[in-house]
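Scrolling down, you'll hit the structures one after another.
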Structure 1
Amino acid sequence: MTGHAHVVTSGEGRTVDLGVARMRVLADDAVTGAFSLTEFAGEAGGPWTVPHLHHGFEESFFVLDGEFTFTVGGEPIAAAAGTYVLVPKDTAHTITAGPGGGRFLTLMVPGGLEKMFVELGELPANAITDPVARKEVSSRYDSIPV
């Protein structure tokens, strides 16, 4: 039996406005059965997220455009286009965009965390950076603010 390619072209894919950034879903765990792949894009400003960690999965980031600071386990990592960052399970992390903002891909293994961002996108602007709103939604998705 031959499978069918899952294709998301430029401008396609579910997009969620998170205030400080936008998330575009390229593949979720319903499509892959194993992981989720998303693209985040936004402007410079404060952190794009609150400090948090995940017990049950790892996140990877690949910077496409711009410059970011990924703080992983308390260590700031300067990341320009072409940089890959893996955040291990149980490791606190945050993301801050540099001047001009930028874009990166996020790989979540196993998948499912993109559903949290969809929920956060339905709340008031920038709920992703609001510790109270984030804690309530995050607890259902193994994204624990620290």
Structure 2
Amino acid sequence: MTYAHDMPTVEKVSRTDAGLASELRLSVMRLRRRLAHERHPDNELSLNQMAVLGVLYRNGDLALGELAAHEHVQPPSMTRTVNCLEEGGYVARRPHDTDGRQVLVTLTGSGRATVLADRARRDAWLALRLRDLTPEERAVLRQAAPVLERLARTE
């Protein structure tokens, strides 16, 4: 758990790092909004619901608590999200293979197709934008992608 006294302050961050942090925050937020805008118009799911489908696609079947931890939400919130996804036919619940007390959430064929179609559409949009960049700019992004991923996963 992170406490307020653990949070960075202006005094703890150099001006150069603070400037870079501000530029990255703004750029990443704008790109995220733009990619969200590129979702398929028929996709009625929220970004949070799509994130849950993505977690299941990447990780396989998970318990509600594991899903909540992945998405940094409380279990009751995840239960509501999973209930909506289940009602829409995107996920199903099944008994845990070895622990009879647990229920796993599994991606259905419809959920998998929704994730893949959503990713394909947004990847295609981004690939078109990347073609407008120089080879050097694409090389910089290729190097930055794993660093950005590591930043996103840091607690």
Structure 3
Amino acid sequence: MGAKANKSIFLADDDADDCMLFEDALREVSDSTELITANDGVELISLMETTVPPPPDVIFLDLNMPRKNGFECLEQIRNTKAWERIPVVIFSTTGQEEMVRKVYQGGANFFIRKPGSFPKLKQAIKQVLDIDWNNYNWKLVPENFYYQY
């Protein structure tokens, strides 16, 4: 059975400009994908509690957010039975090796450093949307975990 046409993405990011850019890029890559944004980790978890199931196809998660940061969200998602299998893509301006290692060990599926240009942002989103998460074993190839455009 092929992937469903309509995907659902959650984006947790406290930067309103980044959220708008992400949405614009997503619309150019896929007009059938629903985007739901949260301004911080507390809002994301609240959103998850009220809307899952059905789970989103993927969560894009910024690390540096007020109230509850991306590390705390990732830990809560991975420790919640109903959410533990939802793919989580860390989407952050930081590319520090220590941070990348920490979220890899914490169970994130992918780490994308926020691209500096709109075409690269579109490329990053398309790459994630094209992944068949049911058949993607990211733990086998840790060097494929971190993408910098």
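Every read-out reported here was derived from the displayed coordinates using simple, explicitly stated rules and does not represent laboratory data. Predicted model, so just to flag it, every value in this text is computed and none were measured.
A compact table of results
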quantity: Among 1, 2, 3, which structure scores highest (criterion: Rg/Rh (Cα atoms, Kirkwood Rh)); calculated: 2
quantity: Top of 1, 2, 3 by Kirkwood radius over Cα pairs in Å, for residues 38-77 alone, largest first; calculated: 1
quantity: Value -11000, calculated as helix-only ellipticity at 222 nm (-39500 (n - 2.57) for each DSSP H run of 4 or more, over all residues; to 500), assigned to which of 1, 2, 3; calculated: 3
